Each structure stands twice: as structure tokens, then as C-alpha cells.
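Below, each structure is written out as C-alpha cells.
Just so you know, all these numbers are worked out from the coordinates, no wet-lab data involved. Quantities reported herein were computed from a predicted structural model and do not represent experimental measurements.
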Structure I
Amino acid sequence: MPYLKLCGTVIAGWLMQRGALAATLQLSHANSHTGSDSGFLVAKRITAQHYALHVLPQAAALRDTVVLGSATTLGLADAQF
């Protein structure tokens, strides 16, 4: 379970960053479509920044759980279950 949460957290962060980059590029190209979408694009960037600051740091703890947690996860023999 921690491995799946780690993967989901990191992959979502990667996708959020891609969306923020695309929004930044669209905002930098002033055209007729950007005016109507600018609020959405700015929100996309803010949402990605929020994710990076508030959710993505959890990946470090999940990584430690995955890497260092095997001793207790595999510590019991089959008969002990």
C-alpha cells in the first residue's frame, strides 16, 4: 500500500508540473484564446504549486516506509500469521 501511494503521489506531482508548464507557456503567448482562459491557466499554476508544497513532501516519508519497512513487513514467519 505505501508503494502505491508513493507512486500515485509522485506521478500526480509530475502531471501537475506538466500542466503548470503548459499553462505557463500558454500564458506567455498572448493571443485571443488566452484572454478567456487566463483565469483557468493561472489557477492551474497555483494548484500545481499547492500540490508541490503540501502533498509532494509526503513522498519522502512514503519512500522511507517502502525502503526501510521490510524488516517488520517480512518479520513474521508464515506460521505466525
Structure II
Amino acid sequence: MQGTIPETGFLRLPQVLGVIPICKSSWWAGVKSGRYPKPVKLSERCTAWRAEDIQGLIKQLSEQIQEAESNPNACDKSGV
């Protein structure tokens, strides 16, 4: 399933990082800062993210990239 996102359900961290290629520590820093979606605790030792939240993040990041590409003289503030 790496590289694909279901329409609904939950994704574990390896699945998230399969579609958003950053390291774990950068992901967790983004979660802590509010840049990335907050996880859902499915159990004491099981953390996941809603598929809908990850789809929304990908859409947001994609829009930022398209905006940056259409205006190459602007500063890149996407941070990705």
C-alpha cells in the first residue's frame, strides 16, 4: 500500500512517509508545530493518521508547489 492512500481509514507512519518523503523526525516536528495533521491514538502503542487528513495535506502541499512554480521569483515558503 506504500505510495497510495485509501479514501477513508487510517494510515500508520510508514504509509504516511511513503507518500510524503521526509524523515520521521521532520514529520514529528511538523506534527508538533501544527504544520502536519495530529495523529489519532488507536491504542496505547498504535498511532495513525486519518486518510482524509493526509489527502488534505497532500492537496495543500501540491497547491503550494504549483504556486511557487508559477511565480519563480517569489521566496519559497512551503518548507517542503
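For relative contact order in percent (Cα under 8 Å, 6 or more apart), the calculated result is 28, so let me know which of I, II that is. It must be structure II, since only it matches. Source structure of the calculated read-out (helix-only ellipticity at 222 nm (-39500 (n - 2.57) for each DSSP H run of 4 or more, over all residues; to 500), -26500) within I, II: I. Taking Kirkwood radius over Cα pairs in Å as the measure, the highest value among I, II is held by I.
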